[in-house]
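Next up: the structures, one after another.
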Structure 1
Amino acid sequence: MLNKQSFMLLCISFSIYACTADRSLVPNLAGGQISVIVKVPEELIAEEMQVMYRSKLCTFTDHSASGVPYQCHGYKRTDIQPVRQGQTDLYEAKLAVDGGGDCQWRLSNVTFGVIYKDPTSFGDGIYYGTGGGVVVMFDGNNPGRAGMYKKVEGDLVLRRDYYPWINERFIGSHKRSVNLTGEGPIYEKYQAHQASRIYFEPILHSRFMTRSVEPKEKREGDQTIFYYPDGTSSPEIQDKPNFRKLQAIRLAAEAQE
């Protein structure tokens, strides 16, 4: 058992190492890898993947709400552009589990998704907003994005329906954005400790677009109004299109075709 003096020396040595270590990433695919595959619809593109690594050796000091300092695992981010597989609509990135380097980085999480290739195809000045994102965690560290997550065993296969949604806002400045709206939040979160393969297939229903118009002034009772592809309109509690309503509209239209 360490006495107090030995323990203090160990802590000092550890702190010196954490400060002097080269914090560069040196990913090594030979140390294990995770394949992330995105099936990309024609109107969309695969976003650059944000890959986060963590280190138990290279730490940093954070503080609790009451100001008490504590040590956190160090983190390092690298961005990876998924590569198209031949002439297919599949885009893949291989993530090294072993981040290498003096800090012995280990893969912690990845954030990826799809966005519109050309938002201005919906009109001049329209920019891409939100939606179509996924976060997968490979350890117990929080990836930094709020929201609940689902635990999965083994590999992760996701097939999700998305609809185009154009939102118009006025307060602050007049802006219009096109978004991908689905059943879940902007970023769906999963914890997959045993995954070696992640497959994401966003299914885009381009014909069924929702438009929304935000209030022009801050007045009590004013709400954002959503205009659905069947001609109906309503405010929504979650301030985003009602996914079940969109599904019902699409299924009813497809049944009549």
Structure 2
Amino acid sequence: MSTSLDQAPYPTNTTPVHPLSPKLRRLGLSGMLNTLEVRAAQAARDHLSSGEFLALLLDDELERREQSRLKLRLRDAGWEEGKTLSRFDFAAVPTLNRQVVLELGTCRFIERHENLLVCGPTGVGKSHVMLGLAYEAARRGFRVIVKPIHQLLGDLQASRADGTYGRKMLKLATVDFLALDDFGLRALSTQAVDDLYEIIDRRYERRSIGITSNRALEEWGEVFGNGLMASAALDRLTHHVQTLTITGRSYRQLGRGKEG
């Protein structure tokens, strides 16, 4: 059976393909490709010049690449999804000075190689604040590591067995911002204490350390189990330091009160 020329056996695509599409795809410029049709419509509507149209597309590509780099930095940092300063409930912690936290969020203290101690009782948002600052640091291009201190030191101890200790210690000593969460929550082994002091000493006046703790500074000697080493570590940590003290009731306790 013959087919009439007026009855095409296959549907035709009537949507025109922008002439730049195959070129952008071949070059791997997905940021420009993804917004090409929108930008072309914008250029036609607003009577943009070819230079202005190209500038918009290049901005889109740069933004895509920066977002990709940020995702990699956050993944390498160990950042917890959703923990940003914009999502912190300042209203639940009225004693916390919002402006001080936002100033820390500029990360100028990291540029000055200052340390940060965030102290307060359990559940008042210390970890969230530190993770939020880690996010801001990564967003500004700093290399960041943020981890519970017992996990970080445990991983470092395990690296001795597989021969990666030197490489891991070098990274911990040189990353721009090292945020150690929950200092004093668990007892540290003698080896862990030695490693922690080594990290603090190697970063002293070269890179920033952030530490969250529910222990008062005068109790740190008990955690170290070595008064002399605790004194030396504190001397280095507090030489150039900003201290943020958070007081109030635990979020979890407030939640139980509302449920009851």
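Bear in mind these aren't lab numbers, they're just calculated from the coordinates by the rules spelled out. Predicted model only: the values in this text are computed from it and were never measured. Cβ atoms are built from the backbone, for glycine too; each structure is taken alone.
On mean count of other Cβ atoms within 10 Å over residues 52-59, which of the structures labelled 1, 2 is highest? Could you put the intermediate results ahead of the total?
Details: 1: 20.4; 2: 15.4.
Answer by largest value of mean count of other Cβ atoms within 10 Å over residues 52-59: 1.
Which of 1, 2 yields -4000 for helix-only ellipticity at 222 nm (-39500 (n - 2.57) for each DSSP H run of 4 or more, over all residues; to 500), as computed? It would help to have the intermediate numbers written out before the result.
Numbers: 1: -4000; 2: -16500.
The value was obtained from structure 1.
Quick one: mean count of other Cβ atoms within 10 Å over residues 60-67 came out at 14.6 when computed from one of 1, 2, so which one is it?
Numbers: 1: 8.0; 2: 14.6.
This value belongs to structure 2.
To which of 1, 2 does the computed value 16.2 (Kirkwood radius over Cα pairs in Å, for residues 140-235 alone) belong?
Details: 1: 16.2; 2: 13.6.
Considering all the candidates, the number was obtained from 1.
Can you rank 1, 2 by distance in nm of label points 7 Å out along Cα→Cβ at positions 92 and 116 and just name the one with the largest value?
Working: 1: 3.1; 2: 1.9.
Result for distance in nm of label points 7 Å out along Cα→Cβ at positions 92 and 116 over 1, 2: largest is 1.
With distance in nm of label points 7 Å out along Cα→Cβ at positions 132 and 164 derived from the coordinates and found to be 3.3, which of 1, 2 does the value describe? Let's see the in-between values first.
Details: 1: 1.1; 2: 3.3.
Computing distance in nm of label points 7 Å out along Cα→Cβ at positions 132 and 164 on every structure in 1, 2 gives 3.3 only for 2.
So Cα extents along the principal axes in Å, computed for just one structure, reads 75, 51, 34; which one of 1, 2 is that? Could the numbers behind the result be given before it?
Numbers: 1: 75, 51, 34; 2: 94, 51, 45.
The read-out was computed on structure 1.
Where is distance in nm of label points 7 Å out along Cα→Cβ at positions 212 and 244 largest, in which of 1, 2?
Values: 1: 1.8; 2: 1.0.
If we compare distance in nm of label points 7 Å out along Cα→Cβ at positions 212 and 244 over 1, 2, the biggest value is for 1.
Taking relative contact order in percent (Cα under 8 Å, 6 or more apart) as the quantity of interest, name the structure among 1, 2 where it is greatest. Let's see the in-between values first.
Working: 1: 18; 2: 22.
Across 1, 2, relative contact order in percent (Cα under 8 Å, 6 or more apart) peaks for 2.
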